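In the part that follows, the structures are each spelled out as structure tokens.
All of the numbers you see were taken from the coordinates with simple rules; none came from a lab. A quick note: this is a predicted structure, and the numbers were derived from the prediction, not measured. Cβ atoms are built from the backbone, for glycine too; each structure is taken alone.
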Structure P
Amino acid sequence: MVFERKLPIPKEVKEQYPLSAELEKVVSKRAVEISDIFTGKSDRLALIIGPCSADNEDSVIDYIYRLRAVQDKVSDKILIIPRIYTNKPRTTGDGYKGMLHQPNPNEKPDMYKGIVAIRELHMRALSETGFSCADEMLYPENYWYLSDILGYVAVGARSVENQQHRLVSSGISVPVGMKNPTSGDISVMMNSVTAAQHKHTFIYRGWEVHSEGNPLAHTILRGYVNKHGQSMPNYHFEDLVHLADIYADSGLNNPGVIVDTNHANSGKKYLEQIRITKEVLHSCRHDASVKKLVKGFMIESYIEDGAQKIGECIYGKSITDPCLGWEKTEKLIYDIADLL
């Protein structure tokens, strides 16, 4: 490794780009609303929705403004948590790694500009639309750059078995969703939730720290890949009943699952997300334990349908996994509200 430059610590970045007292109140109010869904105090559905990766500030903010208008119409049934995913895990390590690495996908990586860009993007969404958003904790040591602003955190399928992800999740105050691993082993996901809900002492960013445990840690079903490399779903009725039974025997706090409608659940056939969402809602209507367990959905959606290659420059179209376009997204959200 070649050490190029020392980057600012999170405290320095937060001091340079601080939240106002007013925005801190917005984050706190949203935190209570989101928490109430996962504790069962609210029967609203959480909708964690947005682009596969946040690749362009203007189009992401444009998309979130559109979500704001829809949220105001379905607020009695749905709480929208926009996805601003600024890190992109890569299976082989190649390809676009997200805004943290490359604020401009067409330019070379610049980690300092990336740190500033992701904080400014989350702050802009908060100040202009009132949404505290979701991001993936791909790198646990980087979480603290956004710790005061996020409304939801996800741990991905390739990270869920990692000890550092589990320990840091135990010290986060907002809901953390643990995805099942790509192998589909549910026990790995459940062990991760258990670890995140417990207290720990560990090293973080050069400090000895302790955590109190995160009672809002929960599961995310995203499908899996079998030994033949084929995508296999795990959102069906029997999968949800099985997970409810496992939770019942676990003694964990706040049993809950978010169903990821893309990835291996859809085989990355992004249009399937519509059908999958409605099938899960149908399952909820037929079993009380499933209805109580399902807290919401994770949906990949952007302004334009599908995906494009880097450099094609189609506004609002994903440069990573294909997403639902806005017209289909808006209709789906209203359909969900009608089915609740």
Structure Q
Amino acid sequence: MMPSRLIVFLFAFATSAMAQTITFTVSETAGLRRFGYPVTATLESAEGMIADAKKIRLLAADGKEVPAQFTAMSMWPDGSVRGLDVDFSPSPGPREMLTYRVEIGKEPTQPLRAGLSVTETADEIVVASAAIRHRIRRDGRPLLTSIAFGENEFIGADGIRTTLQPGAVKVMKRGPFNVTLKLGSVQLEYVNTKSWIKITQQAGSERELAVDAHFNLAKLPLLWDFGAGSWLYGNMSKPGQTVMLQHRNTAWDILTAPESVFATAPTFDGCGHLADRERVAAFGIAKAANDIQMKLTADGRVHVAAKRRNLTMYFHVVGQPIPVTAVTSPQAMIYNLVTAISE
């Protein structure tokens, strides 16, 4: 699941009091309790309105200041900010709507706490916090070589790979709330309140796109589950075993061999888990549709493929037991909060 986007157009009346604030809402629509859920509000301002991205603050409906990360994403010819991203982490309850106000021209009164950081070398990018440490290769071979959560390493020898070859690295956001890396047609996004990674591939036309991940899950049996109908689950207890999910005819089939149907479900939420006794890799596919095909193997591999222009995949690594260490659910990864301008 990942931060929702709000595009706000601020009018050019810089001397007007109304032009110095914008009010918007954040709504929980999936019926889930959210704890520090990441949101990105994307604003576009008039030329000359925002001279300094440091002189902006975010307020809740009660007037209290909300910690937020402000990133200038584009500039006007005069050097003022045109595109501005505001990253923060509200905690709405199920079906709750929260109201916020952005004020321009006033600096935040409190420094931000430490969160995500970016370290660059000639060969790799390291994204880290107190809880995670990810190593991303600049040449994309593989894209990720390491995902550490706490003291546990979650990535196996083959790492995580994408169909589209990553390009030159551009750091779009450097934390502490959000780190976004653009590697040509591949984009990686991290948020400080969750230990997940969002991987997006953007192709120029419809084609077969896939993500292959090799997780360090060596202790059999491996448990698996899919958010398909009644939340189907099972295990792989022997080397070489596989489980597949694909849409055939009018339903989703779970197969333990090419012609061995384990179960059939009418729907697929786009998420699930692969786990051993110590480590859990949750996965989520944004906008899951009938073109999705998935294969899990007993050596800890996850293959997700679809024929489309864009494929967005989430991986969330946690320890056992899942309800204690995850704090969130796979559904929460892929069902974002909804943001809108207040009337």
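Just a few scattered comments:
- Structure from which -12500 was derived, helix-only ellipticity at 222 nm (-39500 (n - 2.57) for each DSSP H run of 4 or more, over all residues; to 500), options P, Q: P
- When mean projected area of the Cα convex hull in nm² is computed across structures P, Q, the figure 16.6 traces back to P.
- Structures P, Q, by distance in nm of label points 7 Å out along Cα→Cβ at positions 74 and 266: label with the highest value: Q
- Each of P, Q could give distance in nm of label points 7 Å out along Cα→Cβ at positions 170 and 258, but the derived value 2.2 comes from P.
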